[in-house]
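Undergrad: Once you scroll down, you'll see the structures, which are given as structure tokens.
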Structure P
Amino acid sequence: MFGADHLIVVDLGFGDAGKGATADWLCSPEADLGVTAVVRFNGGAQAAHNVVVHGRHHTFAQFGSGTFAGVPTLLSQHMLVEPIALAAESEQLAALGVPDPLGLLAVDGRALLTTPIHIAANRAREDARGSSRHGSCGRGIGETAWYALEHDAPRVSDCRAPAVLRAKLDRLAAHYDSLIGPSSHGYESIDAMVAMCRDFARAVRITGADELARCAQSGRLVFEGAQGVLLDEWRGLHPHTTWSTVEPRNARAMINEIGGTATVLGVTRTYMTRHGAGPLPTEAPLRIPEPHNETGHYQGDFRQGHLDPILLRYAIDVCGGIDGLVVNHLDIPGTLCAAQAYDTPAGRIAELAPGRWRDLDHQQRLTDQLFTATPILTSIDDDPATWLAQRLQVPVVLTGHGPARHDRKPGPAWMEPD
């Protein structure tokens, strides 16, 4: 299973399936896989990857989830970097006993910067949607990505050039005047942003395109994804999606650039969850305790539902296939249920067609269909991990029986040859 040079970790659901705990395990001495860096390949400060090790708990946002294991992080060109939140996360990690967290970090200079202006605009736009909210985290991710499509947007490398950064921030502020007003980003605030970014550039190692290959020269890389494939900007259930490519095409492209091979691990729970708005066909009041997830002001309620192999199969197809399953939350007591089909106004269906990449009309039709779907449930009498492996035809590599690192157990396919 791990004959490949590098590992890609993706969430097959709507997020919160245990990517952080998975990446931590892969980087740990227990796994002994020779991981030399965690590469974050999508998302930004809205990520929330919970890791529990020897009594320490941290919700990783921008730092890679291998940090407790002492594994460095590379924030790739596909990340959206928020320096203020990154500095705060570094302080949290230092308080937990991580020596010099920023010394474990390298940031690709091509990565986009998320600023307080983006965050204010994101929240104003989501507030204006009222009951039609998309389910944003309110961290400026969508505005950061959207603004960069048509403008010369601030990037991490600009933090080393204050005059360049100041000009970009002035244009960014002027663009959003009509949405959030000049009081939210006056000149004093922009001066503070420039000063903060200058300090950020002094504190972290800003790198170029050659950093990925340098990291790979000394060992295996873990590419840690954020959010879930069902939230992917082009293949997720539109419009309740993130402005980020969650499925592993960007991670695969980076590995191809350095001439390596990859094993893709798909992470799931034994039940479905999602934050906020959007379809969740198997939603039910399961009342499973969630110590590390809660309702967010912008995301909305944290929702639960029965296991849905139809959606998981769709996510696997969107990923172009995966090589192994990671099944978490196997400590949930009682009999689990899963969807074997949906009843819809158009008839009974048991699979979803992925459609073409970037075909948002197709994704919207899927969303509309799922909003009207009633699941046909069946009980899972077998071990849930075994049951899933059979239904999805993917071997189980790792299982999770609780929140901590010591709750991870290698699955039947652990260390099997490819």
Structure Q
Amino acid sequence: MTRKPSAAAPSGISAASARSTGKPAKRKIPTIALLGPAFVAAIAYVDPGNVAANLTAGAEYGYLLVWVLVAANLIAVLVQYLSSKLGLVSGQSLPGILGKRLSRRSRLAYWGQAEIVAIATDLAEVIGGAIALKILFDLPLLLGGVIVGVVSLFLLSIQSTRGQRPFETVIIALLAIIAIGFLAGLFVGDVNWGQAAGGIVPRLEGTNSVVLAASMLGATVMPHAIYLHSALSVDRHGRSPRASIPQLLRASRWDVVLSLVIAGSVNIAMLLLAAASLRGQDGTDTIEGAHAVVTANLGEVVGLFFGIGLLASGLASSAVGSYAGASIMQGLLRVNIPIVWQRAVTMIPALIVLGIGADPTWSLVLSQVVLSLGIPFAMIPLVKLTTSRAVMGQYANGRWITVAAVAASALIIALNVVLIVLLALGVE
């Protein structure tokens, strides 16, 4: 008679551990097979809001604000890892945990500000995609916005019908297109690398540079990405066995670092391209104008790559933003709202902006300022929860991680306070 094998050990248990429990070991899953969620979240860091903020910063201030992108990306690495860790260890998303802990009134108020963040996010993504379609195919902005919304629903349907992995694959492919689209200009642009290195030194010049710094920060450390990553980790790995958590956390660190190195490089490339090719040029205060100048200075091929990268950015980030919005609604309202309705809530304001003829590029920049103001509402609970042993057990943040997270939160809040004061006083 053949002996029936015992249940396999959870992934992450070593052969020695399995022998000690009398159970056969299950081979560790290769780290590369666990990568993916951070690459989806990283789309939030290269969305059209980033394009508008970075091109504007480079065109107006040259290399002055390179330090903002470097600091923001370092903060993003920390924040995205903490969000992923929260999902992996607790088995719940950040909005889901908050939805269970807050009173009904507090929960609805918190959802209200999170929904404003989601609307600001979609504003950037839909408008950016519409601008790309106008650049590439000369489509009216309003029609382009509708097309972006429809295509983003199609991308989301991949996740709901085919599962998480195919969705991640499509988004990672779009991330590659975005990277190629915006890095291409550096190979033919005349970047002053000495001045670029000098831009790492923190400094500002007047209120407008503070607005742009806040915009760049909001476009990089996006609140919806903080909510999203915990949900992505849960959707990919579920409630993982305790023994597998160390391996998942190691894989998450690689996932976050690799994805954000790519996203950070794209962001810095945008600013350097603008500083080298758009500084002092007329008509570069809009994305369309910047595209025209880039095409004139660097050639049709670079201009085409620019347009394709912007379109991929708008489509991918719109789908990912809707995913985040659905997670926020589900966690805080505690109801499953069809993605079409959730999509309509956040997309309609963007279509209104396009329909009334508002300046799309400046609308993008202002939307990123709104996102900057929303970061503390996501970041402070994240730091508090990941530091709590009641939630995280042995995986609670250590002292230095806590210090770094608190310092990053304080920096963001301080920048927002300075921005509000300067705007209120009308200082230029």
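Bear in mind that the values in this text are calculations on the coordinates, not laboratory data. Just so we're clear, the structure is a prediction, and the values are computed from it rather than from any experiment. Cβ atoms are built from the backbone, for glycine too; each structure is taken alone.
Undergrad: Given a value of 164 for volume of the Cα convex hull per residue in Å³, point me to the structure among P, Q it was derived from.
TA: Working through the options, I get structure Q.
Undergrad: Here's another thing I want to ask about it. Taking -9000 as the value of helix-only ellipticity at 222 nm (-39500 (n - 2.57) for each DSSP H run of 4 or more, over all residues; to 500) derived from one of the structures shown (P, Q), identify that structure.
TA: Attributed to the structure labelled P.
Undergrad: If you work out relative contact order in percent (Cα under 8 Å, 6 or more apart) for P, Q, which one comes out largest?
TA: Q
Undergrad: Mean count of other Cβ atoms within 10 Å over residues 139-146 was computed and gave 19.1; which structure, P, Q, did it come from?
TA: Only structure Q yields this read-out.
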